[in-house]
Structure I
Amino acid sequence: MNGPSFALTIVAICMAAWVINNWIRARHGYSISDDWGRNIEKPDPAADRQVALLTNENERLAGQVHRLEERIAVLERIATDPAIRTAQEIEALRQR
C-alpha cells in the first residue's frame, strides 16, 4: 500500500465504523451522532407535552401551598394571641 491508498483506506474504515455505530445505536433506540460525535436528539412530542403538564401542575401546587401557608399563619396568630386582643379585633370588625 502506497501513500494515498493507505490514507484512503483508513478514512473508509473510519466512515464505515461510524455508519455501523449509528445503525446499532438507532436500532436499539439510542440517539445517533453527527460527524463530530455529538448526539442528535430526536424531538419527542410526548415528552414535551409531559413537561408542559408537569410545569402547569407545579405552578398550581405552588399557588396552593402559598395559600395554605397564609391560612396557617392566620391560625397560628389566632392560637397564640391573647383572648382579649382577639375579642377586641372581632368587635372592631363587627362595628365596621
Structure II
Amino acid sequence: MSEPIVLGPKLDLAAASGLTATLRDCKDKEVVLDLTEVKHFGALCMQAMISAAVTAQSEDRKITITNASDRVLDQMRVMGMTPESITRGRP
C-alpha cells in the first residue's frame, strides 16, 4: 500500500481536473484517499472518484476513502452516496 493521498479542503470544480489526473496516474494496488482536510465535497470530484474506483476494480486494484468528517459525510449523503458506495463505483 502506498502513502495516503491527502486531499485539499475544497473538492470543487477547480479541483476536479487535478484530482482526476492524480487518480489516473496512481497505479498502486491500493489507493487510500485521506479526506481529513476536506470541508467541501462537490459532485464533480465525487464522479472522478467513482470513475477511478470502476477503473481500479477492472485492474484488480482497490480505492479506499478514510477520515471523512461528518460534514463531508453529510455532503455525500445529500448526493445519495457514502464512502463505501463511491469506492465500489456505484450507489
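Table for the structure above
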| read-out | value |
| --- | --- |
| Answer label among I, II for the case where helix-only ellipticity at 222 nm (-39500 (n - 2.57) for each DSSP H run of 4 or more, over all residues; to 500), calculated from the coordinates, equals -27500 | I |
| Which of I, II yields 19, 14, 12 [semi-axes √(5λ) of the Cα gyration tensor in Å, calculated] | II |
| Entry that produces 9.4 once mean count of other Cβ atoms within 10 Å over residues 44-51 is calculated, selected from I, II | I |
| Test item: distance in nm of label points 7 Å out along Cα→Cβ at positions 20 and 52 calculated as 1.3, pick one of I, II | II |
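The numbers here are math on the coordinates, done by the rules we state, and not lab data. Predicted model only: the values in this text are computed from it and were never measured. Cβ atoms are built from the backbone, for glycine too; each structure is taken alone.
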